[in-house]
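Following are the structures in question.
Read the figures in this text as sums done on the coordinates, not as results from a lab. Values in this document were obtained by computation on a predicted structure and should not be read as measured data. Cβ atoms are built from the backbone, for glycine too; each structure is taken alone.
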Structure 1
């Protein structure tokens, strides 16, 4: 386990446990569904934080580019915002979710590069421009999530919203898992 992975684990694990406590101890199904969605999102965001920070560290060893420092700063600020949201979610699900979504919106608004850390890439191909048009679907989903969680806090269709947010989270995590296994199997087939 790398030092980045260990640090991310130490920061995210207690938040995951606090949110899991919400899943287990809550008596309302809408509350449990939302807590479960946030729990799954916490695990996924911990994985993404680890992945992004590791990619920056690897890319910095291969190429010197000021955009990597900017990406790293935005990523660290995003992680801090999300951690505040996840810890807050272990006490107040709705308000914690709003903070988490603001962190996601922050990241998708300000990060303008993608880091391709594949070993086959030359140093010129490691950093790729990530246009706002490519990030727009994710930004829209984050804003829709923000609106839905605001309605959940106001108790407007709270069960339907919890179910919808849970379904969105399951879909998001499933897509990420599918892409991971597709990439892994492609790499294994190439070797």
Structure 2
């Protein structure tokens, strides 16, 4: 098990992971926006690509709590960028907490393929479920969102998040072989 305290190097790598995550997310969202007017497609497609980047960051840092830190910073930054600050911050934090909690219970730390796949899938599932349910609970978008759409979107994002975690774990394996990531 790795030391449980976050070092300056860990926090710097989390910051680099977040920066790369935003670059990938922006490119993905802009690309999907050009192809389809369906708004949910942006989140669904970005779930896969963002999870690849996050899986690499999780494997490098390897500590429980990493996903929660990513969630807090992600929620704060999204709050400054997007007008919907209130739902994004708790959504990102809950997704991070859920991923960290499940990983802690099942694997103890990040680094193995299964821990990365599980964490990325759980994060995307919880985030999608929460972000789509909040407007419904407050009476917004009742005409647009139904329970079935929310569940299907959450399962789809969770599956694509897990697939992204799998691809990220394969990249981590190659980086470990090359000596770029050490345990």
- Query: For which of 1, 2 does P(r) over Cα pairs in 10 Å bins from 0, in percent, calculated from the coordinates, equal 9, 33, 35, 17, 5, 0?
  - Reply: 1
- Task: For the read-out relative contact order in percent (Cα under 8 Å, 6 or more apart), a value of 23 was computed from one structure; give its label from 1, 2.
- Result: 1
- Message: If you rank structures 1, 2 by distance in nm of label points 7 Å out along Cα→Cβ at positions 11 and 147, which sits at the top with the largest value?
- Response: 2
- Please state which of the structures 1, 2 yields 1.5 when distance in nm of label points 7 Å out along Cα→Cβ at positions 43 and 75 is computed from it. 2
